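Please treat every number below as a calculation from the coordinates, not as lab data. Please read all numbers here as calculations on a predicted model, not as lab measurements. Cβ atoms are built from the backbone, for glycine too; each structure is taken alone.
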Structure P
């Protein structure tokens, strides 16, 4: 189910119903009321007047919901959109059950549903956490970290990431992560962004020969390097699939009571 499409349809339907009432049906109600008043001596009783002037229920609902739906559509499409993390591919940065906020204008304004860019405001940078439409199934949203920009040469070998022939700096911060037994935690630095990653020393993991990122596309990887379905397996992310940049965690919910102890900005 495409929520953006449903929201656009809801705005369109309620807006059209409200507009038709303004330009057509309201006038017809007023005309019926005027005709009824001209056919009686004195004034119509309140009950009859109310019945003739009453808005039909579709118009009443459309007038009430259209402004709210329009505001939600504008905010969700052009300002910020909430997402829930469904998998552990971005651990330790993001956990299953984290609710995140995604900036919809960092990389430019895009029309809802068709995702066509209408205003270019910037490009993804190496190290950004980006939400995008999965290339193999655009109805599914993925979240990964931007590793390769257009023109970059990317290689992954023996758990070491190489960008343009240079190994990406990383250092061990925990030999056995408390919340991920068997995983070693590293601090990795992509450009100006320092972030945590997991590697499993018992798992050889994928090996990837050097590839060149095509123009207008991006190479994405999860921070949970040995447990992430990312560009190492299915290729590059086209620019038109970009949804926005994840910038904050605002809540965590794993089925119990919601927790706000993990509220933070992302890096």
Structure Q
């Protein structure tokens, strides 16, 4: 089985993010593989291991720094990687999806896996756009996945329970937390990753002529710091009166 995994490199949301002049300051920020995409990679590796054969190919769009995430994914067990170089290109979800779809076309993949959203922008658009561009069925927000012959069975949570979906291969599947627990690269994998193929393709050679980004970033800013809470220590009646006054006059919620 030939499996493609779409990865995005994101900044770690647990880091202290600094915004200057409307741009996130990269110095001191830890960059990681989008956690939902890590679930997709682990699923791909498990499917390959269960079958006893196959190939797991990584695809990611971004600048040179993305190679760090791809090398880590190769160390986890993927076979080779493709980086779509978007340096100098104004790229929104539509541009990225178009480039990824074009890069995937000649691969003849039976299964395409990726996270259902990225933790940095949360748009949840790229994967489903890729599926539409490639005219593939899609199974989204999956918490359990099985491949039986030439079809995929997927479970996902719904209000009050879960549902089971089925689609023929090839299919695109987006992954949700609960699907698995991604492995850590071991020393052998890290050493092997240095020798694995990591190909770079200019995004300009993949994006259709005339296609332009339709989404532009507006202001980028951090939320206002929360003020310290107040504690009213007077007798209960006075405390309630002071609290109500604060909610009405300061917080303006009543």
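19 is what came out when relative contact order in percent (Cα under 8 Å, 6 or more apart) was calculated for one structure; which of P, Q is it? Don't skip to the answer; put the middle values down first.
Working: P: 19; Q: 24.
The structure behind it is P.
I have 0.05 for FRET efficiency 1/(1 + (r/R0)^6) of positions 55 and 143 (r between Cβ atoms, R0 = 25 Å, to 0.05), calculated from one of the structures P, Q. Which structure is it?
The structure behind it is P.
Can you say which of P, Q returns 0.80 when FRET efficiency 1/(1 + (r/R0)^6) of positions 191 and 207 (r between Cβ atoms, R0 = 30 Å, to 0.05) is computed? The partial results should precede the final answer.
Numbers: P: 0.80; Q: 0.25.
Source structure: P.
Ranked by distance in nm of label points 7 Å out along Cα→Cβ at positions 119 and 199, which of P, Q sits at the highest value?
On the way: P: 4.3; Q: 3.1.
Greatest value across P, Q: structure P.
Taking 2.9 as the value of distance in nm of label points 7 Å out along Cα→Cβ at positions 39 and 63 derived from one of the structures shown (P, Q), identify that structure.
Details: P: 2.4; Q: 2.9.
Answer by label: Q.
11.9 is what came out when Kirkwood radius over Cα pairs in Å, for residues 71-110 alone was calculated for one structure; which of P, Q is it?
Values: P: 11.1; Q: 11.9.
Matching structure: Q.
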